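These are the structures, in structure tokens.
Read-outs: derived from the displayed coordinates by stated rules, not from any lab. If you're wondering where the values come from, they're calculated on a predicted model, not measured in any experiment.
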Structure P
Amino acid sequence: MVIRMEDNKKIIIDIDSVVGEVEKTNIKDIREEAGLSRQEFCDAFKVPYRTLQSWEHETREISPLVKRLMAYVIGMEKMKQESANKAEQRGEEDGEENDKC
């Protein structure tokens, strides 16, 4: 998907590369993969606790769009954290090299 900004620059959004085949995944698996408790998940997404319980027990169906967007947000946050961790590690390695000089 391509979105054009006001200055005519493009932003390319590729949800599938971040979330994979989320249609076959239960929302509970998405939440647990993120390492979130039910309450943390509800707080993060502003979802009532009972709604999440209903989704997880499959007594209420979650919209495929909502599930994909939640998985996308979690996937992007993971990518940001991994990138920050790598940058931090590089900084530590650079610091070790400077100490040797």
Structure Q
Amino acid sequence: MTTAEVVVYVKNAMRISHTSLDSTLSADVDAGALDAFERGVSVFTEVNDARVIRDDKLVLQLLVLYCQGKEDYNGKGDMYRRDYDNLCNSMSLYKGYKADAR
């Protein structure tokens, strides 16, 4: 999925209908994907020689949690950051989501 497609998914999850946060959420999605990758989670896939975010419900939920934490969604940013950290740690241990060591 492209970053723009993930932003649409995140906006739906956060019940955001306006476009004023699109650039912020786009940056959050990119940062969350890179953070998860650095922690050992396979969030990217190759499509037509381009690296894109995996179209996977658990990866998408991970990015939603990252965005909710960054944007202090409903005043519960700390809770969402902890949830992101916990899910990221769990995914990095599971072979289906473990990023290849490079």
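Can you say which of P, Q returns 24 when relative contact order in percent (Cα under 8 Å, 6 or more apart) is computed?
P
Using the calculated result 0.99 for Rg/Rh (Cα atoms, Kirkwood Rh), for residues 35-82 alone, pick out the matching structure from P, Q.
This value belongs to structure P.
Please state which of the structures P, Q yields 18 when percent of Cα pairs over 24 Å apart is computed from it.
Derived from the structure labelled Q.
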